[in-house]
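What follows are several structures.
Laboratory data are not the source of any read-out in this text; all were calculated from the coordinates shown. Keep in mind that this is a model prediction, so the values were computed, not measured. Cβ atoms are built from the backbone, for glycine too; each structure is taken alone.
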Structure I
Amino acid sequence: MPKSTSDLPAAAGRVAQENPRMWAALESLGEACSAAGPLDARTRRLINLAFAMAADSEGATHSHTRRALDEGVTPGELNHVSCLAVTTLGWPHAIRGLTWIQDLTRPPQS
């Protein structure tokens with residue numbers, strides 16, 4: 001999870017700042033879930049990206065993509081997540097997720 005509420009999208013950041021106990025509880029839950037099993041941080045990040053895509057959440061997909069890039073995951077690895085999603089989520093859903101990933105991995109068009 002983001003280390004501070006300033007790392008969150010605007011609406012989520014406002015809610016977290018207005019409800020610090022709720023935000024702290026959510027952060028603690030995320031840490032407990034991460035520590036609950038043997039998966040390494042990179043694998044957990046990619047799985048969370050896949051979950052965000054499956055949940056049809058553009059904001060969460062952007063967030064997990066941004067954090068994955070900060071953690072050294074390559075754009076190719078992120079794109080592979082969307083390829084893997086094709087057989088489970090379907091072509092349109094997987095491609096939508098890919099476009100959300102590429103919002104952050106492709107250079108701006110001029």
Structure II
Amino acid sequence: MATKSAKKTELKEDKQLRDYELVFIISPEVIEEALEATISGVSQFITGKGGIISNEERWGKRKLAYPIKHSLEGNYVLTRFKINPKLSKELETHLFISENIIRHLLVRIE
């Protein structure tokens with residue numbers, strides 16, 4: 001049985017947002033409209049879950065260090081945002097099942 005102070009701590013942690021940095025690579029075979037839709041889909045997922053996007057940088061098409069899913073290039077996007085830590089796994093699942101995103105890296109910033 002949880003005490004009142006433990007419940008208050010849980011509620012406080014739920015409302016607390018943490019800083020994250022996300023780099024994801026979109027397949028080079030994706031057309032421009034689908035590229036924009038993929039980027040806005042990730043942004044809408046973050047903001048829809050109560051997150052706050054502070055910065056989004058589109059690095060454009062760059063050469064990959066090694067082939068990923070038979071691609072030698074990819075469209076890189078860097079996003080910095082704040083979100084509840086409990087939702088980070090849900091975000092990664094969303095990124096993993098996206099057909100257009102070939103790789104992603106989500107890092108919590110201290």
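Among candidates I, II, the computation of distance in nm of label points 7 Å out along Cα→Cβ at positions 40 and 64 that gave 1.9 used structure I. Hey, relative contact order in percent (Cα under 8 Å, 6 or more apart) derived from one of I, II reads 42; which structure? Going through each structure in turn, the value belongs to II. Assign the value -24000, calculated as helix-only ellipticity at 222 nm (-39500 (n - 2.57) for each DSSP H run of 4 or more, over all residues; to 500), to the correct structure from I, II. Only one of I, II returns -24000 for helix-only ellipticity at 222 nm (-39500 (n - 2.57) for each DSSP H run of 4 or more, over all residues; to 500), namely I. Suppose you compute Cα extents along the principal axes in Å, for residues 16-71 alone for every structure in I, II: which one lands on 40, 24, 18? For Cα extents along the principal axes in Å, for residues 16-71 alone, the value 40, 24, 18 is produced by structure II. Upon calculation of Cα Rg over 2.2 N^0.38 Å from the atomic coordinates, which of the structures I, II produces 1.11? Going label by label, the one that fits is I.
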